[in-house]
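What follows is a group of structures, each given as C-alpha cells.
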Structure P
Amino acid sequence: MTERQELGSLEAMLFAHAEPVETARLADALRLDTDETAELLQKLQKLYDERESGMVLLYFEPDRWQMTTRPYYGEMCADSWKWQSMNPNGYND
C-alpha cells in the first residue's frame, strides 16, 4: 500500500468511528506498527490543518485519535441542520 492509500485508509476508518480510536487498533487494521501509524496520523493531522479543512484530527491521551468537524465549520453545520429541521421541504414552504 502506498502512503497515500495508508492515509486514505486512516481517514476512512476514523470517519466511520464516532469515538476516539486507539493507535494500536488502527495499526492492526493497516498491518503497520504503532510508531509508523502514529507518524501517518500526525501527517494527516498536519494536512488538515494546513488546508484549513472542515475536518480536524484530534489526539487524546494516552493514545487515541478522533476525526471531527473543525469547530468553526461545526457552527455553520449546526445552523444548516437547524434550518433544515425547521424547513423539511426546503424552500418550497
Structure Q
Amino acid sequence: MSSAALETYLARLYTDDTVRAAFLLEPRAQALLHGLSPQEAEAMAAMDRVGLQMAAASYRAKRAGRAEHGSRATPAQRWWRRLLAAWT
C-alpha cells in the first residue's frame, strides 16, 4: 500500500494544517479526493488521529528550529569567516 499518491498525501497531512483539518472531519472522503484507492482511503480513515496531530506538531517544531538555527552561524562557520577575514 505504498503509492506515490499515498506518500504525497501523508506528507501534506503532516505539513498542511488546512489539509489535515479537512481530513480529520472526513477522512475517507478526503483521502479519495486526493487520489488514494478505496483500500488506501479505508486504511487512512483508521489512522490514529491523535498520533497524526502529535507528529504534525513535532515536524512543525523541527522546521521552526531549523529555520531559527539556519539564521545563526555555527561555530565552524564563524571560525572560517574569521580565518578568511584575516587572510584578506
Structure R
Amino acid sequence: MKASWSIVKKAEVQTISEALKLAWKAIKLKAAMTKGVIEFTFRKANGEIRMAVGTLQSEFISYENKGTTRKPCYSTVAYWDLERHAFRSFNIASLI
C-alpha cells in the first residue's frame, strides 16, 4: 500500500487503482528476483526502453555494504544488475 500511495503522491498515475496494479506488479517482480535471475523491461527517465537482467539473491551480488542507511523509497525498486555488476533502481511507474 505504501508503494501505491507513493506513486499517487508523485502524480505518476491518475487513479489509486492504477497505482495498486503497478505496486502489485513490482511486488511480484521483487519476489521473483529473490528466487532467481529475472529479465524485465522498464522505461528509463530519458524515455529509453531498458531490458534488464537482475536479481536479489545474495549469491550473485558482489557488494560490500558501506554502512550508510537511507530512508526507504517506496516508489522505486532496487536490484542487482547482472550485466553491469552493480545495484540499479527504477521507478515502479516505469515498469513495462
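As an exercise: helix-only ellipticity at 222 nm (-39500 (n - 2.57) for each DSSP H run of 4 or more, over all residues; to 500), calculated from one structure in P, Q, R, equals -25000. Which structure is it?
Values: P: -19000; Q: -25000; R: -9500.
Source structure: Q.
Between structures P, Q, R, the calculation of mean projected area of the Cα convex hull in nm² yields its largest number for Q.
Laboratory data are not the source of any read-out in this text; all were calculated from the coordinates shown. Please read all numbers here as calculations on a predicted model, not as lab measurements.
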